[in-house]
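Below you'll find the structures, each written out as structure tokens.
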Structure P
């Protein structure tokens, strides 16, 4: 039962990561004048790209929550599965509440970002090399980028304005670029984690 659950979770996690990458790519193409550097990722949740992006980010959460459910019997992965479940709830909240509901959207987005990084970091404790080291690095990248992004938001006036401001904390990547440094390492880890579950390469 535990092994079959891990395989189902593996498929769900891989589907979750893959469809979001494709969803963001399509949404960027549908959004006139969209800037990967200058626009937030969640700007895609408004305008002509909204249906694609909001559906895709909600599906990320739904599939991840399903995967976490099928891992519940795997004792050594229990911490990671709980962290993934919290991340999934954050992602679904982002899909339901776009930036027009900023006071709900922002906390859900922070929850999704934070717990995706923590999930990656936690999995490094039970994986064999080299995936243990890869998970630790990707988790650190997500959490480090989140810290820089948060520092930029808190110091550049974005919290009290509808305008997207740049910040030195974004290291020249712009707000959208720094957000992607949070998101994409987490998605790469989730895809890799699915392979880890399928092979059962645990300590």
Structure Q
């Protein structure tokens, strides 16, 4: 009887990708690296190494390090915008409640997703990437809208709504940064209340009593 020899599976050369979606895997690896080491230590080569492919394969999907980070930022802002909208949908009608809802969504996202947060807080020229730039604008517009409504209703002191929105974003960013670098320590289950308390004190300066 003739022996039937099974055909051995073809061995893939080093650098071939086995997981099906290299672009997605590189993005996910980037988030892990960013959470561990921040943006300064991130390279496209390191993301490729984490995934297990030759770094040249990564360049088929991203032109450079900044291109990958721009997509990470875009996805991060999309999640942040969605979560801010959810908080606003559950918030009361007053300017204080609605602005604090934005702050809570912001700090909660950052503490849960530090890798993505470090990218959106980083000094990258998103104008080079229109899709990322658009969602950045959408995130900021949510704050501007609530500030403008507060001014219209007489709850927020009259002023430039863009400047007031930028001031609030700065306050949220400052608090979040201090928590992430552990200069301010707060338990996760107390994060929302702590955010309301701290940002609420800042809002006292622009809200009508």
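For the read-out distance in nm of label points 7 Å out along Cα→Cβ at positions 75 and 139, a value of 2.1 was computed from one structure; give its label from P, Q.
That value comes from structure P.
Kindly point out which one of P, Q the value 16.9 was derived from, the read-out being Kirkwood radius over Cα pairs in Å.
P
For FRET efficiency 1/(1 + (r/R0)^6) of positions 59 and 147 (r between Cβ atoms, R0 = 35 Å, to 0.05), which of P, Q scores largest?
That would be structure P.
Output the label of whichever structure in P, Q has the greatest value of mean count of other Cβ atoms within 10 Å over residues 115-122.
If we compare mean count of other Cβ atoms within 10 Å over residues 115-122 over P, Q, the biggest value is for P.
For the read-out FRET efficiency 1/(1 + (r/R0)^6) of positions 27 and 99 (r between Cβ atoms, R0 = 25 Å, to 0.05), a value of 0.20 was computed from one structure; give its label from P, Q.
Q
Kindly point out which one of P, Q the value 1.5 was derived from, the read-out being distance in nm of label points 7 Å out along Cα→Cβ at positions 83 and 131.
Checking each candidate, the match is P.
Assign the value 1.00, calculated as FRET efficiency 1/(1 + (r/R0)^6) of positions 91 and 155 (r between Cβ atoms, R0 = 25 Å, to 0.05), to the correct structure from P, Q.
On the way: P: 0.40; Q: 1.00.
Answer by label: Q.
Which structure, out of P, Q, was relative contact order in percent (Cα under 8 Å, 6 or more apart) derived from, given a value of 25?
P
Suppose you compute helix-only ellipticity at 222 nm (-39500 (n - 2.57) for each DSSP H run of 4 or more, over all residues; to 500) for every structure in P, Q: which one lands on -21000?
Value -21000 for helix-only ellipticity at 222 nm (-39500 (n - 2.57) for each DSSP H run of 4 or more, over all residues; to 500) corresponds to Q out of P, Q.
Which structure, out of P, Q, was percent of Cα pairs over 15 Å apart, for residues 67-106 alone calculated from, if the result is 44? Kindly include the intermediate steps, with their values, before the conclusion.
Working: P: 47; Q: 44.
The read-out was computed on structure Q.
All of the numbers you see were taken from the coordinates with simple rules; none came from a lab. Predicted model only: the values in this text are computed from it and were never measured. Cβ atoms are built from the backbone, for glycine too; each structure is taken alone.
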